[in-house]
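Just so you know, all these numbers are worked out from the coordinates, no wet-lab data involved. The structure displayed is predicted, hence computed values, not measured ones. Cβ atoms are built from the backbone, for glycine too; each structure is taken alone.
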Structure 1
Amino acid sequence: MTPTGESGSRIAVLAALAANLMIAASKFVAFFFTGSGAMLAEAVHSVADSGNQILLIVGGHRAKRPATSDHPFGHGRDRYIYSFFVAVVLFTVGGLFAIFESVGKIRHPHELTSPIWAIGTLSVAIILESLSFRTALRIARVEKGELSWPAFIKQAKAPELPVVLLEDFGALVGLCIALLAVGSSILFEAPIFDGLGTLAIGLLLLGVAVVLAIESKSLLLGEAAAPIEVAKIIAALVSTDEVERVIHIRTLHLSPDEILVAAKIAVKHDATALSIVRAIDAAELRIRTVVPAAKMIFLEPDIDRGE
């Protein structure tokens, strides 16, 4: 059975962390023997990815802290904050470093030494990264349902899976670029290909980082619940006695697993205070039944004025 939800995200992050630590070590060894700029860029990329997975784990742990008087809605958004940190690390440590390294390699190319180390290491890294990517894909496929992959990346409320998917995808493409760059340098006896490969890897990482930053920013600003969940909440409200209609409703994800619901509901004009209280209690129960993530619910009763 494929794990889902928070447990699935955790497994995907841990699988990516284990793969990246092994890959980073092998790439540094290969760089030591070859002097390849593309290999060094890939090694730093794997270190950045390993640090990113650790950031995601720390963010998930901090998000579980209970609510306090200073943070009455809890700390669930720590998961979004740390996913934004991931984008910053990938942009600076990964992308900018690779571009900086490529400038020297393009201006002053030098022959690779022991290229067989680079080819062997990259081949092994591609296998390990593919295994990590396959794990993330298997878990994410259950979460995304009928959505396309771009739509899933855009609409996902839990940041871990999209981060791991984009990181692993970028890592696989980067490894292929590095392998092509090293192979071209050997085949055509033109070391400049190594520098060009390093530049391409840097640009790739910058692109992935920008996508992650945009999605993380949206989550940090506060996203509404999915339309299907909002529809379920409205249906639960209008099916409650004394509630005639929903005048307006606002939802907000406090974390991937916590939704705040605020709604103004029209009640019967002759309803008593006791019947309204009972209707609100019943409505909250119905909402939590159909949308368990609705942890905080605020309902304001009003008379229908046709607003």
Structure 2
Amino acid sequence: MLALPGAGPTGISMDYLGYDPATDSVWVPAGNTGAVDVIDATSQKVTQLSGFPSGEMGSDNRKRLVGPSSVTFGKGTVYIGDRFDSSVFSLDARTRARGACVKLDSMPDGLAYVASTHEVWVTTPRDKTIRILDAGTLAQKEKLTFEGNPEGFAVDARRNRFYTNMEDKDLTLAIDLKSHKTVATWKPACGEDGPHGIKLDEKDGYLLVACSTKTEVLDAGHNGAVLSSVETGDGVDDLDYVPSTRMVYVGAAKAALLTVAHLDPAGKLTVKEKVATHPGARNGVVAKNGAVFLGHGGGGNLSDIVVAAPVK
């Protein structure tokens, strides 16, 4: 366990974590603290970047503190999404100096940098849209509207596509990066909870889709068929994938379990290890030394990052 600063009595709420291989650092938007914590993945030293917008949302007994919640990495730049005031910030990845900022008219969920177009795509599920921002100025270039709630994201430079799920429709979409048209719709059959996070094996065209209790492989390079799946335990939101080793890492919050699986060239997943974690631990990211850093969504009153030992 790796303690983070500023925790209250209910811990620290987290959603998306991100690993930046250029600086070997894990970035943790630490919502209710109004801060983003940067972890050196080797030394595990934590640096807190404070002063991000945060405050209460909701009403009566459903009030909660929210703030920075998502992160993505561009060319020397880090982008942070903030749920409290629906803003997106840019920061220098090394100096951490703040750059451009924009306030959207809908709360950002996930962020994805698209290198080929120098854009940041922002899922905004509350109004069933995706916002496309200029990565330099963060000016909004376009708003794409859907019939469901966009959840999860992956960028496929080889096929010129952006992938997202319609969580409430149990669908996965492929969107053309230039025309912004939906060019394919697939059915992962995750069930009532729908699909959540996505990762991509770009070389072979396989999409790894996180369902609440399992992870599936979709053949995105062809017809989107489900090629294989593995059970992961309940409480999955997002997952991580390391293309160089073809290893998949899936944290299940309710099951307190990290599933490590191998993706073979035919699209078959095989479980290699199950690692006990902590109730609430989910949304892991993998550093180059093999350590898995897992955040949490507030479950278990955690104020720490759960660090799983490197898998041999």
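The table below gives the values:
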{"quantity": "If helix-only ellipticity at 222 nm (-39500 (n - 2.57) for each DSSP H run of 4 or more, over all residues; to 500) is computed and equals 0, the structure in 1, 2", "calculated": "2"}
{"quantity": "Entry that produces 2.5 once distance in nm of label points 7 Å out along Cα→Cβ at positions 158 and 222 is calculated, selected from 1, 2", "calculated": "1"}
{"quantity": "Origin of the value 20, 51, 27, 3, where P(r) over Cα pairs in 10 Å bins from 0, in percent, for residues 174-245 alone was derived from one of 1, 2", "calculated": "2"}
{"quantity": "Computed 13 for relative contact order in percent (Cα under 8 Å, 6 or more apart) - originating structure among 1, 2", "calculated": "2"}
{"quantity": "Top of 1, 2 by distance in nm of label points 7 Å out along Cα→Cβ at positions 62 and 214, largest first", "calculated": "2"}
{"quantity": "Origin of the value 0.85, where FRET efficiency 1/(1 + (r/R0)^6) of positions 46 and 262 (r between Cβ atoms, R0 = 41 Å, to 0.05) was derived from one of 1, 2", "calculated": "2"}
{"quantity": "Structure (1, 2) behind the derived value 17.9, 50 of Rg and Dmax of the Cα atoms in Å, for residues 94-149 alone", "calculated": "1"}
{"quantity": "Read-out log10 I(q)/I(0) by the Debye sum over Cα atoms at q = 0.07, 0.09, 0.15 Å⁻¹, computed value -0.38, -0.55, -1.07, structure in 1, 2", "calculated": "1"}
